[in-house]
Every structure is written in structure tokens, then in C-alpha cells.
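Presented below are the structures under discussion, each in the form of C-alpha cells.
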Structure I
Amino acid sequence: MRLVAILAVTCLTACVPAKHSGETAQVSMTRAHEAVPAVSASAAAVAFAAPTPTRSQRSNSEIAQDFLDLSFRMESGRTLPVLTRFEGPITVRMQGQVPASAQGDLTRLLSRFRNEAGINIAQTTAAASITVEFVPRRTIRNTYANVACFVVPNVSSWEEFKAARGTGRLDWASLRQRDRAAVFAPADASPQEVRDCLHEELAQALGPLNDLYQLPDSVFNDDNFHTVLTGFDMLVLRAYYAPQLRSGMTQAQVAAALPGILAQMNPTGATGRSHNGGRTPPAWVQTMEQALGGSGNAGAKRAAAERAVQIANAQGWTDSRLAFSHFAVGRLSIGQDPVAAANAFAEASRIYRGLPGGQVHAAHVDMQLAALALSQGHAQQAVSFADRAIPVVRRAENASLLATLMMLKAQALDLAGDSAQAKALRLDSQAWARYGFGSDAVTRARQRDISALAPSRLSMAGRG
């Protein structure tokens, strides 16, 4: 069990509709984040390269169906009667206890919205279309348990949000056009969690409100392997704000316009499919929630993950839902059956590597395999898995996963006797760790956990 806890180094998030007193607020739930003590002042001092999102490699017909599924349904299954969006220029304002890292990440994100999605959006200090208010994490958790951040319509402050609860003003389905929205994000989270909230919640404030498990190349997916908006996501947002569409259009009207829009925006749209489409059965979602949730014993969680694989196979899926099911089995088998865990990870990796956008998911699998190899004393295997994943993770801008991979590789190098390179790699990982984990204390704890994975060189010599 200790190994399972150690390997749960990346948060699994889901965007779910929270229903209280008749309201339907769209919220992003974090299942594995813990409170971050005293975010260090230098945590924001990390720079990613210029974004290089991959153009969607799926067919325009499949993307069109994904667009409709994302835009006309909420995660509860409730349908939305019409398309709603902001009409005209859009402004964004930050207020509250704004973290030091937030301004740089917001500037970068708004630039992407303009350049990649063609959205007329800018930051302002005046009243704005979208207000991002930062409040203490406990304030959000006291409102919606296990929630990291969320977005609601028709308000511009936390006080307005509190006053509107139970009045129907927060109901997305009642809108015919978006005029105001508010994103509430934690002021005391790690810089990466703050950035991830900005990406997902601002994208939902602007566009689709649903998440789909079958999407391999999107943040609009409850598996949340992608932490920043992808090329597919920007294409969806570009289509959302196409001049051929407008607020108030029905699903049939949007469906009729989409083929022409996508042919213009994505002329190289490939043929073929990467998922089976259709709605994901509640039974599979529930088993995954049981497998990866915070309650339940290890045996029950593993049994739930295995049921998820059975359901996925019965559905005939060959997409990311089947891969995610195998990934969950691997995660939950490490402490009891490392061979079964390795086999499950290998199957998840095989599926992910065949999916457009699946490279990031495969990198998460490689992190698990690197840790498993390290725990078994296979230093070179651990290094190889880390080396395969690191470039992918760096492009995906996942600092916490990047730092973890670097720490795992450094520990493997130590085990192999290359202490000088290991020391240099740990030093290089520090800035990424501060951004990803938020504090030096959390970083040191993560390093101790990874160090505890590896057998000692003395015990390795004894095996020989």
C-alpha cells in the first residue's frame, strides 16, 4: 500500500456538475491533491518553451460529433437546449488573493486563446466578462467537497455567488447567451494547480461544459492526463466562436454548420476514428470512481478497476477508456502483485500509443513503470522509462510529473553507481518541483518517498 500511495504522484481530476438547492454549477474536482504548505516565493520561477500543440489527427466527422457531445450536454447527462457563448469582445479580470504565478500563466493562456482559437479576449482591471477570483482552498472545499476550482454563470464575485445559490441564477441550462461568468480558484495551491484551473475553467467559461472519457487528446476528459489545453481543445474553441455560429442555435442547427466550419479550419482532417463515440455507461464511470476514489480498501478498489476492464471489453471499446481501465488496475496492483501491475501498464501503454494525443497518457504509464523497475532494483530499465517519458512531459508542460520522472531517474542513477549525474539531475529538477508541488517541503517529501523505493546498493550486491 505504501508503494501505491507513493506512485499516486499526479492528481486525477474530474469535472462534475454539483447540484445544490436547484443550482447546476460546473466544478472541477481534484481527488488526490493535498493542501500545499507555504508556497515558496521561487515556485513561479520556471519557464516552459513556447507551446507546441499538436494538430488534431482525428477525422472531422468524429470531431464534429465530439463538439456536439461536449456542447449540448452536461456531465450529469442533462441536455442543454441551445448553444451559448459570449458575443463580442471578451475581457478577463483577476481579483482576490492572486498568487504570484497566476499573472504569467494567464498572460500566456490569453495569448493562446487569441492566436490558436481566434478569440477576441484580453485582460482588464475593470468589470469583466469573466472574473477569476482567488479564494482560500478551504473556502472552496467547504462549499463543494473535494473541489479544486469551478466556474459558474451570471456572477462576478464570491459574494455574488453565495447570494445566487438556490435562486436558479447559476443554472447553465437557463442561458441563451453568456454575459458574465466567474471562475473560483484556490489562492494557496501550487502554481501548477493554479495554472491547470485557469486552463480548464476559462475554457469552460468560454465554451463546452461537458467532459468525455473517450477523448484521447483533450483536457475535456475526466481522466485529466492533459493538464493544459491541447490542439484539439483550441480547434473546438475556434469552432465555438466561428462566425457561422451564434448563441441560441439548436443542436440541429449547429450540426448542420459544423462540417463546413471544420473543413475550413481543419482541412487536413484525417479519416478514421480513435474512439467508439457514444455516451459512456454510468456503470463504467461508477466503477472507476470506486477504483480511484478516496474511500474503500485496496481489495475493493482493485476489484472495481478489474470490473471497469470487463465493462470496457464488453462495450467493444479499444480507446482511452479501455486503456484507463488497465491503468487503474496497474496502479492498484503494484503493492500486491507487481507482475500483474506491469502487465496492466503494458496493455495501457500499447493502447495509448496507438491513439492521437495518447503520448501524454503513455508518459504517465512510463512513470509508473520507472517506479516499479526502481523498486525491483532494475536501474537501467527505470532510466529508460524515464528517458522515454521526459521529452513528452516537458512538451505537455506538466512540471510535477517532469520533476517526479527526474527524481526517479536520479535515484536509478544512484543505484547504478553514477552519483555525480544523479546529483546534477536532482538539482535540475528543483525548479520544476517547486512549480509543480508548490513548496520545498512537499518536494523534499516526494524525494524521500522516491528514495525509499530503491533497494540499497549493498542489498543489490548481496543478490549478486
Structure II
Amino acid sequence: MAGIGFELKKLLTNNRSLTGAAKGYAYASFVTIGPIIVCIVLLLILRVVLSYLNVSDYDRNILMATVLYAFVFSLVFTSGFAMMTSRFVADKIYKEEYNDIFSSLVGVSSICLTVAGLAGIAFYYNSPLPLVFKVAAYMLFMELAFTFILMVYVTALKDYKKVSVSFLIGTMVSVVSGAILILYTDMQTITSLLMAMDIGFLATIVGLLYSIQKYFPYKDAKFYEFLSYFQDVPQLFFINLFYILGIYIDNILFWLYSDLSITVAETYKCAPLYDIATFLGMVTALPAAVIFVVKVETSIYEPYKEYFEAIVGGGALKDINLAKTNLDERLDSELRFILEFQLIISFLSLIIGYLVLPRIGITGLGMELFMLSVFGYYGAYMMFIVMTLLLYFDDRKGSLLAAIMFFVMNLVFTAITIRLGHEFYGLGMFAASVVPLTFSLTYLKKVVRNLQYRVFCSQPISSSSKVTRFKKIVNWLG
């Protein structure tokens, strides 16, 4: 989108120094996977603190399960609206209707937080956990949901420094408040740590809200105008929803039906060994998301823009063909780079894992699950990148098919592997990512090969509405 693209080009294209590259990738990381980075950092800090304070395994499992549930289900409840709202914001930026943007934040937040809030109340209502802990757990769940919504709007900002600082301050506030609560209050240790996370995320939310409101001031009360996109581009809602469900459905099945499952405090069902392995596998694939954003904005965007501007601007056929060839070559080379670079990262992660994980007690089945998760998440993340590229060519059908395929196959394959036993654990996610990735890559290749036909023959682009749509898609990418 316009904000992140502007800043990344300035940092990485105009400033080719090592410092500029570091700033560019740091910015892309915060606006792409900021909440995930914060959660990872806080979880690592929590593990160290819990070990140092000799917290019992029982209490440790409660805290880790609470954070896990808050993260997973906050992402699930907001996933469908995230991609649709992103398109809405991009269109508003294109039309320079900035006054409607903050209003849509209020509207989408009211819907998502109401639905998620009611689900959270229902979940914790009969839980035997202490009331103070339940309130803190509920607040973390709601704050994470709100943070994921804010991330849609953060990508449209140009003030990357304030965005990055908001996440850094939130992390620091969590650490400091955790130390204060543990040292100077009589609260249970895990309750203190959970409340510290609440305070830290609240600080981050305040910072992000301030930046968004400053850039997109609130003037109009069109809170629910974005809902019209359910009629215009309904596929966007289900693409992201099915993809996120596909990412976590194997964990949920292992919680409910595998012999690795445990019940924590009569509240949470989880499978610690499988959850740790998949968490680590997911972490190894995160660089792909950041690299993709950088490559799109600094390399793919320009030939993409030139091609569609040549069409909507009435360019000569030879100019359109030349722009098409340039786009094909750039898209192929950059996608190949991302696939190969992340594959190298995945192999390096395996080597590091084999050296480090046994030292922290992950051996045997845990190591096998980690290995399969590394390549499973590699396929899943690469598939999402290809799905996103399909959306840049306005092929919502192909992207939706890949997302549904991923969800259904992970559901079916994981259920089968659970029934087959330990020897097959982890193969469900791995197999479920390979087939949709192959499908989406083949589908994208076909779309690009037949792009001229799709643009000129499959729809009446001579109409002003079609031309406007192509211009909007160009803006969504850039």
C-alpha cells in the first residue's frame, strides 16, 4: 500500500547503504509481522523469567496456554476482515477520501471486538481460573485482536519510526511492569506476568492509534461503509479466513484428539510438544513475509505499474507487449529468489535446530515434528505469497481455491495422521502445504501467461468502471 511502499523505496532504493537496508527491513518487519515479533520476544522472556523464578510446570503451562489461545483466536476472529479492510483503505487512498479511513477503523473494530469479546466471555465464563487471571487473559485476547486490526491501517502510514517505536516501547513497558508487579505486589507470578503483557500491548495500541489518527484524522461517521465490500469483493474475506484456519486447524485437531493432548486448569486443551514444534517451524518461515513485502515494493511494483498504466493510458501495442515481457521476467526472477532464499533459511534453521533444540529438551518425536513443521510452514507461507500475487492480477477465484484447498487438506490429512499414530504425526501439515503450493504456482503461471487475454478479452475493460478497477489494484500494490 501507498504508505509502506513510499518509505521502503526511500530507504532501500534511494539509500543503498547498509544502514538504509537495515532500517528498511526493520520497518517492513514491524508493519508486516509486528505483533508476532512482540509475542515471540515476550514468550522468550517469559520462559527465562519462569525458569529463574522456579515457577511450577503447572503454572507455566497455564500461562503459555493462555498466551497461545489469545494469539491464535484473536487472529482467527480478525482474519476475514483484515484483507477486505486493506482493500477498502487502499481504494480510499486512491480516491483521496482520507476522512473515511479512521471511521472504517471504528466500524471494523466494533464488529470484530464485539464478536470476539462475546466468544471470549463464553469461553472463560465457566473456567475455574481465578477471576483476576481470567480478566487479564481476556484483556490480552482483546488487545491482540485490536492490534491485528490496527496493522491493516499501519501499512498505510508513512511514519515508520513511530510505528517501530510503538512496538519497542510496548515490549519495554511489558518487561518493566512485569518486574514491578512481581517485586512490589502480592499477586501470583503468572498473573503478574500476564498483566504485564496487557500493559505492554496497551502501550503499543495507544502509540499505533495516535499515529493512525494523526495521519487519517476522524471527520466523517461512515463507520460501516466498508461492509459494501462484502458485495463487491466478498472473496477477500474468505481467502484470509480459510488461510488462517488452515494454518491452525492441525494444532486444534491435536489439542482435541491426539494422545499428545493435555487439559490445563480445566480450561485449555493443548498439545505442548506439537505446539512448540509448530511454533518454531512458523518462526523459521517469517523472513519470507518480510522479504516478499520488500521485493514487491522495491522491484515488482514498477514493472507491474508500467504494464497496467500502458493499458489504461492507451499505450501502443508494442509498448504494452514490452511492459508485459518486463513484468514477466521481473515477477519470475523475484518469486524464484524468494522461494530459494527462504528454502536456504529453512535448511539453516534445521541445522541450528538439531544443534540447539536437544539442549533444551526437544528430542525424538519433538525433533521430527520440528523438521516437518519447518517445511510445512515453508509451503504454507510460499503459498500465501503466490495467493497474494494472484490478487494483484485480480484473480480472487484462484486465491480462494488455494485457501480452501489448504484448509480442507490440512483438516483431512491431520485427522488421518492422528489416527495412524506417532510415526505419521506432522505429515498432515506438510502434505497439506505441498499440494496447494503446487496448485497456486501453476495457476499463477497460467494467469501471467494469459494476462493479455484476461485483460483485453475476458471483460469489457473499455468501460470506465473496469479501467478504474485496474487503477485501484495498481494502487493497492503500490
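Assorted remarks:
- Parent structure of the calculated result -16500, given that helix-only ellipticity at 222 nm (-39500 (n - 2.57) for each DSSP H run of 4 or more, over all residues; to 500) is the read-out and I, II the choices: I
- Structure (I, II) behind the derived value 2.6 of distance in nm of label points 7 Å out along Cα→Cβ at positions 172 and 276: I
- Structures I, II, by distance in nm of label points 7 Å out along Cα→Cβ at positions 68 and 380: label with the highest value: I
- If mean projected area of the Cα convex hull in nm² is computed and equals 22.8, the structure in I, II: II
- Winner on Rg/Rh (Cα atoms, Kirkwood Rh), for residues 52-267 alone once structures I, II are ranked, highest first: II
- Read-out Cα extents along the principal axes in Å, for residues 204-387 alone, computed value 58, 35, 29, structure in I, II: I
Coordinate-derived values only; no laboratory data. As the structure is a computational prediction, the values presented were derived from the model and not from experiment. Cβ atoms are built from the backbone, for glycine too; each structure is taken alone.
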